[in-house]
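So, here come the structures, one by one.
A short reminder: the numbers here are calculations on the coordinates, not readings from a lab. Worth saying up front: this structure is predicted, and the values here are computed from it rather than measured. Cβ atoms are built from the backbone, for glycine too; each structure is taken alone.
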Structure I
Amino acid sequence: MRLNLSPVPASFSGLAMIFGKRNKANKPTMNVVMHVPKTGGASVSAGLQKTFGTERVLRCDWFDQLVKHSKKNGLSGYDIVICHLGGRELSYLRDDFNLKISTFLRDPIERVFSNYRFWRQTAFDVMLDVDGVGKIPMIDPTLHWKDDLDRILLRSSEIWKYRELVDVATWQFATSIYERTGRSQNQALSEAKRRLRTMGFVGFQASLHADYVRLASTIEGTAVPEPLEKINRTEKQDGLVLDDDARSLITKYNALDVELYEWACTRFATTGSHTA
């Protein structure tokens, strides 16, 4: 199965018209940045687009947007894609391209805290449809924020949106942020580590500016990266503090990501090596 390199006629519809086996021996290279939510991906993608041009860099939030773009416009000319792609979704690109995969990691406790604060500031009036229940508030401002966060984490197994706050990096690298069936937690962690080991570049949000420059040079050795700008930065004037209680609560639901991050720091960051 594959993504078309050229636009699909308007009369074509459905994934069957988008995907199909390609048997060319020489496939072009596609640099794929697996964007883990709230790790600086919006800033990185903007920087890459300024550095290499929007005609080469495609930014999509989710896989379905990548599919729609391929159907309408094709992927010819692009050699960099940054998207919240899951491990299983890489196969749709692999049939047509030789993939060079990279990512950025962030301390999972800080990542979840930032993600929740972002929701609290931007999704305070969003309602979610829950099977058998009906509509519920995505964020409940009537609760103390820690109680609301606890509510969200507790219901992450039944409400897919809330899974963005629970072991998201592990499951994204292994299979999918949302669909988490077919393997145990230990299997998912093992697959996530394997994915990171095979990547061409692993950067860290804690050293985002320096690692962004390294990523650009990894993509193209002669690149002169444009300055990195902060995008979607969570404001800090909300009174929320990541104290010991909040850390304990988040850690309780993110044991896989905590282990994955500590392992990655030992393998990549502390050794000074950002290439797998």
Structure II
Amino acid sequence: MSLVALWRSVTEEGEPSRMWMAADSRITDATGTLLNEGCKLFVLPIRCCKPDAVGWFSDVYYSSSYGMVCVGGSLTYHNVFGTLIPLLDNLIARRADIPCLAYVGTLAARVTSAYVESLWEAKGPAAKQVELAIGGVCGAHRLLEAYHIVPTGGDDTFERFRSSALDVSGDAVHFFGSHTEDADAALRELRADARLPIGETVAPLRVIRGFIADSRYPSIGGDVQIGYTREARFERVSTVRPVVPGKPEAMMRFNNLDLKELGEVGPCGIGIGGYPG
């Protein structure tokens, strides 16, 4: 398993709130660590088209993106992500109707159900060990919303996944995965420690970083993955930390991969944003 989080930042007066998601990057199985560079935080693009003058659905009237953070079976959630991308990028309507985020969550639950049902024959009840959360600025309501996608029914029976709304008001923080009770306790300690002038934006990130560094949690590791809403869109950012503490040169990592080592893309560099990691 792993540890991921979803929360809404508390901002200065007059500044828009942001939805944040974060995760560790370690993928494990029963034998131990498989990857320390595993992706658990994704950007889902959404695009809606209506008919043009000759009737083709080529007139784009809405384009945005949501975040999706996952724990559990990486085989399942990577395939869910790969399926959702072309589906959500090709939505059509006769009028300029924008689906609310609840409908996107319902679609994700249907896709997850299909993959888990297919995997059930090989894995049995273990196939259900996956959960997802999708969030961002709802295109229809223009509000921050999030939906949690989890299995229904008992541990030994297959029933379809469901999508339900998460509370993203105030200072609510949702941890998913393993050791979530410990994560909730660590967050309460951070909030109660008056010696730490730590903002609500940073507190859940610090919890995940602490668990990554703590050998008591061997299934949580690698590096922290970070994403948040900017205006109406959700975007991933790299983690930025100094190569040598106190010196200006910085190292940028994305899914625990060194961006400098990945190099350039022909004539272009990779200009992804960063956040202190």
### Message
With helix-only ellipticity at 222 nm (-39500 (n - 2.57) for each DSSP H run of 4 or more, over all residues; to 500) coming out at -11500, pick the structure among I, II it was computed from.
### Response
I
## Note on the structure
When FRET efficiency 1/(1 + (r/R0)^6) of positions 115 and 251 (r between Cβ atoms, R0 = 30 Å, to 0.05) is calculated for structures I, II, the one with the largest value is I
### Task
Taking FRET efficiency 1/(1 + (r/R0)^6) of positions 59 and 75 (r between Cβ atoms, R0 = 30 Å, to 0.05) as the quantity of interest, name the structure among I, II where it is greatest.
I
### Query
Which structure, out of I, II, was FRET efficiency 1/(1 + (r/R0)^6) of positions 91 and 179 (r between Cβ atoms, R0 = 41 Å, to 0.05) calculated from, if the result is 1.00?
I
### Message
When distance in nm of label points 7 Å out along Cα→Cβ at positions 227 and 259 is compared over structures I, II, which one is greatest?
### Response
I
### Query
If distance in nm of label points 7 Å out along Cα→Cβ at positions 187 and 219 comes out at 3.5 when worked out from the coordinates, which of I, II was used?
I
### Query
When Cα extents along the principal axes in Å is calculated, the result is 56, 47, 36; to which of the structures I, II does this value belong?
I
### Summary
Re log10 I(q)/I(0) by the Debye sum over Cα atoms at q = 0.17, 0.18, 0.19 Å⁻¹, for residues 51-170 alone: value -0.99, -1.04, -1.09 computed from one entry in I, II; matching entry is structure I
